[in-house]
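Following this line, the structures themselves.
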Structure I
Amino acid sequence: MQANETAEQKGSGPCLVVENLSKDFGGLRAVDGVNLTIEPGERRVLMGPNGAGKTTLFNMISGVYPASSGKIFYFGKEITALPPYRRAALGMARTYQITNLFSKLTVSENILMACQALERTKFVMFRPVYSYRSLTERCNEILKEFDLWDKRDTLIKNLSHGDQRQIEVALALSERPKLLLLDEPAAGLSSAETHALSALLKRLDRKITILLIEHDMDVAFEFAEKITVLYQGKFLLEGPKEEIKNNPTVQEIYLGVE
């Protein structure tokens, strides 16, 4: 998977910095003063039990939810108040816990629309999207990279859940992101599908920074270089995966070890 190299990606500063970020829903504080720094090209996993605030944090980083307080910086640029489409234009992409595809369209049609999402051609109503050579070439490139070529004409609704998860990652990468946010990509997958997804994530271009929420411990510990743990909306601890895996507090609150 290729991503356009920029001065930002060459290591001039962190990819993502979250400063004292909080989110309130009425009287409930779902995220409470979280700080996070992720370097370009890093593979970071965000862990925590249900209700720890992981997806809420993702939603603030991607712009779905406005922050109640705190700041978000993306390659040194403050993006706290930017809407989701502006963040996407800067090179941020994400997937969701529930698959978010057009079920009545083919695999190719889904990917082709994703390829066009950040292009000016999306505003042209009188010309079909498949008539743009650059877009169709990019679509075909993704289909081949993800071993989806033989399924290109298959309707999404006729694919397995595992295939749909893989296509969601393909759609997110079609925009050549610098930062990819993956929200439980292995949720609901069989053992074989999880193995295939893990292999896919390992193949991703190292220029792409990845922040992953994952409850499957095998996937999380196999993928992560560094892990951040949230608990009850607050930062608990972070460190190398082996250190987190063997931490007694993490084993107690997350892995169910007493």
Structure II
Amino acid sequence: MPRLLFLFLLIFLKAESGNAHFPSAEQGQSPTERGTWLARQIEDRESGRDGRVTFKMRLFDRQDRVRERALTVVSKKYPSGDKSLTRFTQPADIAGTGFLVWEHNAAETERFLYLPSLARVRRIAGSEAQESFVGSDFTYEDIGGREFDDYTYTLVNDTAANGTAYTLESRAKNPNARFPRILSTVRKDNFVVIHAEIFNKRDELAKVFEASKVEKVGKYWTVMAMTMKDLGQKTRTEMAVEKAEYDIGLGDDIFTRRELEKVIR
């Protein structure tokens, strides 16, 4: 799966740039340099040319009542930036809803949401990026990725999880960001984010991400089960991978407005 998504894998640390050279964590001259190095390792982690992942999503409200959804995410790497299309398939009231993301190395990411109930495509503005993604505890930014240069990174320590993980702090440069600070726990062996604490403008812990199951699918590490909790709303969203495929040769026509709007016709 290209870096764009995993989204859920690279949640909180999506970068837009290509492979750049940075000193190793041991050689970094400052916590900021070491943090930038680590963020690059997450960004550049091998994840295939393209991929298709089918998920089961479960949304729990504050009374622990659950709603279930099914969705498929396809994505592909391009020299100019990754692209992805998320499509809900169940239940009937959300089936057909689509979310198209075009990344641009030299420009702002473009995000488009198709809602069957309105029979039209709505562009998601940058100011909406940290809003809820179709009623879940994930945001559009979680799904579509964060731009690397919009954050600064600091390696807090390299002894988390009994020395098997790093702790990375990411701070948004935008003073109006809804969630300006994130603390991520990153495995040393594969650079997968396995835990993240997301803080609001008052620097209060607002949300918690947990990757409860990480496996290799073919050559690529994949988060197979994850949860996002909203501590204020007392809700949570669980995601479980039902099937993951990589390097399958997806065509370019999949990642177009026409494909996103196909349900309309």
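Observations on the structure shown:
- Source structure of the calculated read-out (mean count of other Cβ atoms within 10 Å over residues 192-199, 21.1) within I, II: II.
- Each of I, II could give FRET efficiency 1/(1 + (r/R0)^6) of positions 64 and 80 (r between Cβ atoms, R0 = 41 Å, to 0.05), but the derived value 0.40 comes from II.
- Label whose coordinates, when mean count of other Cβ atoms within 10 Å over residues 56-63 is calculated, return 14.1 (choices I, II): II
- Comparing relative contact order in percent (Cα under 8 Å, 6 or more apart) across structures I, II, the highest figure comes from I.
- FRET efficiency 1/(1 + (r/R0)^6) of positions 96 and 200 (r between Cβ atoms, R0 = 35 Å, to 0.05) - highest-scoring structure of I, II: I
- Which entry (I, II) yields the derived value 0.94 for Rg/Rh (Cα atoms, Kirkwood Rh): II
- Source structure (of I, II) for helix-only ellipticity at 222 nm (-39500 (n - 2.57) for each DSSP H run of 4 or more, over all residues; to 500), computed value -9000: I
- Structure responsible for 1.10, with Rg/Rh (Cα atoms, Kirkwood Rh), for residues 104-159 alone calculated and labels I, II on offer: II
Rule-based calculations on the coordinates, nothing more; no lab input. Source: prediction; values computed, not measured. Cβ atoms are built from the backbone, for glycine too; each structure is taken alone.
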